[in-house]
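Listed next: structures, encoded as structure tokens.
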Structure P
Amino acid sequence: MPFPRIRKRRVLLFLSIMGPGIITASVDQDAGGIATYSLAGAHYGTSLLWSLFFITVSLAVIQEMGSRMGVVTGKGLAELIREAYGVRFTAAVMVVLVLANWANTAAEFAGVAAALEIFGVPRLLSVPAVAGLVAWLIIQGTYRRVERAFLLASAVYVVYVISGILARPAWGEVLRATVTPTFHVEAGYLTVLMALVGTTIAPWMQFYLQSSVVDKGIRIKEYPFARLDVFLGSIVAAVIAFFIIVACAATLYVHGVRIETAADAALALEPFAGRYATLLFAVGLFNASAFSAAIVPLSTAYAVCEALGWVTGVDRGLREAPGFFAIYLALVGSGAAAILWPGAPLIEIMVASQVLNGILLPAVLLLMLRLINDREVMGRHVNSPLFNLIAWSTAAVMIGLSLLLLVLTFRTFLGA
């Protein structure tokens, strides 16, 4: 019969297209993201679960626009910004992006160190080893091989689902909290809520997703599958966040345990959910941190080279794209070195990354919306009026929350 064969071809085509959306959404669950979800569950129980639906819709909307621009134009976001707004403006955006992503990379290596210290591995061994591994992966790999490695890393996030189940939550209460919005006008609650939103959509994600779509060579006729990849990735990200919050709510929150980092959460789980839950949580933290330590510098290399008009792409090789690989290796090496430096101000580095992300995100979202509604750039693939309404509303909320979180971060950092 023709229908099973057609269905099989469509499934195989989707599997060949799958990758950029799922990888980008999964890697968003980095050391900072896991810490944020852990804090939400440990300090506020299940009361913030309702927000995940709206956060997931926001993520899907923004990521879909980036993917569509990559497919239609065949160009990365930084290249489109340079062509539309000139080199000087693009250079200013790139300076902030590089600084933010360097701090983000250092924070990921801090997560690697914290996760493996739970297993007794000192950071003097773990950080250089992981830095060498992610550098080798990109230098020696092809795009297809690198993508497969990233998809495998995405699959490891299932450990958080298992940790959530091992925590034995009250599922009736979890379901009620998921479908019943609750809101508290309290500074700590609002800060965590804003952090949940802010950790979901980061500036580097928009550059990486669009560049990886271009690097993969997805064509317009294949775009429905690329869109499905983006939406599926957004759902996967929400499921991971859901189970991290549930695991910490069912154990740490009910026993009044306060935490500051994701590593604290992993260690604190053991008395309540058992050794396996702690080990799984630590494995997840290591995977997320190492995964992000590979992709954040990669997104930076894509963006900077596109902005400068240099050759980009994992498939190009060192000889053909020396600038691309030099930027990648410089970020990996310096980010790892910062964690090994005695007395390195790790908290200040993490705060700096959050501040710089908060400065950059509103500008990136506005640029994306301007570009995707430009018929000279997108032709007939501009946003529809309904989709524009959703996209601009999402951007407005994201910008407002990012700016408010930025103000609160400055006040906290300055001791106000």
Structure Q
Amino acid sequence: MKFSVRQKSRGTRFGVLNIENHEIQTPCCSLYSRGGVVPHLTTDVLDSMGSVPSIFHLSLQTTIDQPGIETINQSNYNGIKPFLGLEGFITYLSIQDPGQEVRQGYNEEKSVSVWTPGGRKKVDVNQFKAVLESFKPNMAECLCDTIPASGQTEKRIRKSVDRTLKFLDQCIEEREKTKSLISCNLLGVIEGSSSETQRIRSAKETSQRPVPGFVLEGFNSSVYNWCSLLQKTLEFLPDDKPRLIHGIGSPEEVVLAVECGVDIFDSSYPCQVAERGCALDIKWSRKRFKPELTYLPSTSERLEGELKNSEDSLNELSTSSHQKEIVGGGTSFEINLNHTRYSSDFTSLVSGCTCYCCTNHTRAYVHHLLVTKEMLSKVLLMIHNLYEYCQFFTGIRLSIEEDNFEEFKRNFTESHLL
């Protein structure tokens, strides 16, 4: 695994991660999954979407019971990648599911707790080693004592950093003794909660270990100084290794974290938005980047699309006001299709979007599916949200590569009035 920074402007980085014949441009997001499956999407639907993230994000929390070590070992497959049909992906294994809140108070000196459908499961270094030998992920987050970003005492924060460093040393030692793990890219974890002192200590200590990259844990936008804390932490990490982050996923958080120098994000956010019945609408300049259709529409569909586009232009002003009135929570990046106002809105979910959902269906149709509690509603929303999120990252990469990220950020900020 090799990472190089091709373009750098202030804190932002345009980089390339080379791993297993894959060349992955950053900043980017991974492909979030639960139990080895992208929520609401079958493999054939995922394939039909075209450009999706190359890094498939697995979590120990959702895979340790099912499929589990025994199933993988008993199969004829060499690891979890072929078992799940992920040959075209780079697999990354995190400890916790970034789409779920981490329960606190259950980690111990020798083990980390993960919450599976069957309840609490304690994982120590030997068990983690067995998982790595069985699953054979391309990249793996080391065992870590992650705690929430706020409400922690200095003593507990210090203990979190100490435990995480101890886990890292033990895992590195086990990897070096085990031939089958030599090729496993074990990523060091940066802890420290809301303490700048402990964040810096964690970054300094972890960067002295032989790790090919870093995972930033415990950051949350609910903490008022999270961005400055992140920026300060990254100052003590080397430039030639990738930085992954969990729990920072909304568009405004991504823009701020990219500006600090983060390279890879998880994509649990578009899934969470879909599951509350909302469609992502991330406003950024599409004038210089207009992707091709991800599938070829028929003649009748093209005619319908032309009619919908004309309706889109007429409804553009009303649409912008709708996005800020989200019923039952949400953000300004979401269109809440649960609302009855969309029952007679026959425009595409987002004007200009070329995903399958926006090309073929309307807001009224998705609203109907939500009201009738049809599974297809989440499928279509997930298709759109994941596509929109990936295009957002493409725009970020282009802006950094062409040295106009400041313009990108200004357009983005003005569009959403942040």
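Read-outs: derived from the displayed coordinates by stated rules, not from any lab. Computed from a prediction, not measured in an experiment: that's the story for all the values here. Cβ atoms are built from the backbone, for glycine too; each structure is taken alone.
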Worksheet item: Out of P, Q, which structure matches -12500 when helix-only ellipticity at 222 nm (-39500 (n - 2.57) for each DSSP H run of 4 or more, over all residues; to 500) is calculated?
Response: Q
Worksheet item: So Rg/Rh (Cα atoms, Kirkwood Rh), for residues 124-251 alone, computed for just one structure, reads 0.97; which one of P, Q is that?
Response: Q
Item to complete: Given a value of 18.4 for mean count of other Cβ atoms within 10 Å over residues 236-243, point me to the structure among P, Q it was derived from.
Response: Q
Worksheet item: Where is relative contact order in percent (Cα under 8 Å, 6 or more apart) largest, in which of P, Q?
Response: P
